[in-house]
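Each structure below is given as structure tokens.
No value in this document is a laboratory result; all are computed from the given coordinates. Being a predicted model, the structure only gives us computed values, none of them experimental.
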Structure P
Amino acid sequence: MPRIDENYALARIDLPGASTHGWQVRLQRRGVKYAKYFGDGVHGGSENALGVARAWRNELLRQIEASEQARICTRSVRNRSGVVGVSKVTVVTNGASYRFWQATWSPAPGERRCVKFSIKRYGDREAFKLAVIARKEGVGLI
């Protein structure tokens, strides 16, 4: 998980008239809103409530990040590799055929980047792994 501001998505709630004192975590990802309140009284004071709120937020961010990675790297009905932008290709040159795992991405509108990893040189699994890494780097996930 990338380093974040220690108070990211945290808000202090103090409503003396309603006897409400605590920390609230609120954030939104892909249209889904997440929120949870951590009261001082329940958690043994403001500092403890803040610590529990931060821990909950950090775990939520880890889960969201994991689901984003899964979404990006899940099987697609549009290809057989299981990773969007990664495909197995065969190139025929002068009658000889060469097999590669290829990663493609678009760094900007109208631009296309492509990198191939030889199955003969790296083996099928390693060439595939390298293509997945190249794809992630190309789209800015790494």
Structure Q
Amino acid sequence: MKLILTAPVDHLGVAGDIVEVKDGYGRNFLLPRGFAIKWTRGAETQIEGIKRARDAREIRGTEHAQQIREQLEALSVSLPAQASADSGKLFGAVTAADIALAVKKAGGPAIDKRSVEIAKPIKTVGSHTVGIKLTAGVVAHIEVAVAAA
């Protein structure tokens, strides 16, 4: 099955790549999750738009990653969450997607939720340190202040 990737997939490729995969993998995993679209001649024109969007988000080298890390570490990220009034425990946990959205709302760059590294689940109100993997060697550590909403 010939597909066009719309998101990066481990051991397969990045957004905009045309890949050949087994029918079951494409039909049961890639297509339903929105990681790929079926290849057609018309869809091939969409590849340019996908590649332009990828280039805009892509980190260009170690120096660029260092700049983004400095920008992220300078942010003050606050995240409102529903919590118990007496104990300060959250009703649930803070996810990587919540943190990625909070960084964007705080004025930071758009980051992928898969690059957010949470050492242990955040289930209490307070300040927590979270890592954001920018490249293989560059990780930004940010403080996330979880407050009761």
Structure R
Amino acid sequence: MKIELSKKQYRDLIEFLDTANYIYGYAGDMLDNKKYKKKSDDLDKVISHLLERAKDFESEDLVDEFEGRKFVEEKKSEKNLDLVFKYDEHIAWEKIVEMLARRDFVRKYGIEAIRKMSDHDRIHKEGEIEEKYWEEVDEYGVERMEIKMSKLGFE
């Protein structure tokens, strides 16, 4: 089978696979899951195989080589990793804001009152609380967030 790619498509494909490989690698490390580690190893092989054709796409600048194996050039790979870090940070903030807003929504209205709300009211009222957290996060990040250390046994 033959697949035709433009130079841009080839370069994009390398970038996409390298970025995906970071995610599979992290999943394999963090979740101690052999399935994800295997996927990461498989992606390494696919990327290496595709990089063998870099010259055909005038893309030799994408390639580093070590012990006969081709890898995505370090600076380009670091740029892909930076995207993963930015994504992780955004998702972390999204989850923090979502959990804090949900907690405060329940505290403010109570679960029984929430169950009686229409979907529209529930979404609107919880959204107002979430918006206040986003304003806080956007302006101050973690600077003003506190965990009551005395509750954890610290003074």
Work out the source of -0.54, -1.26 here, i.e. which of P, Q, R gives that when log10 I(q)/I(0) by the Debye sum over Cα atoms at q = 0.09, 0.21 Å⁻¹ is computed. R
Using Cα extents along the principal axes in Å, for residues 18-81 alone as the calculated read-out, with 46, 32, 19 as its value, let me know the right label among P, Q, R. Q
Identify the structure, out of P, Q, R, from whose coordinates relative contact order in percent (Cα under 8 Å, 6 or more apart) was calculated to give 12. P
Source structure (of P, Q, R) for helix-only ellipticity at 222 nm (-39500 (n - 2.57) for each DSSP H run of 4 or more, over all residues; to 500), computed value -23500: R
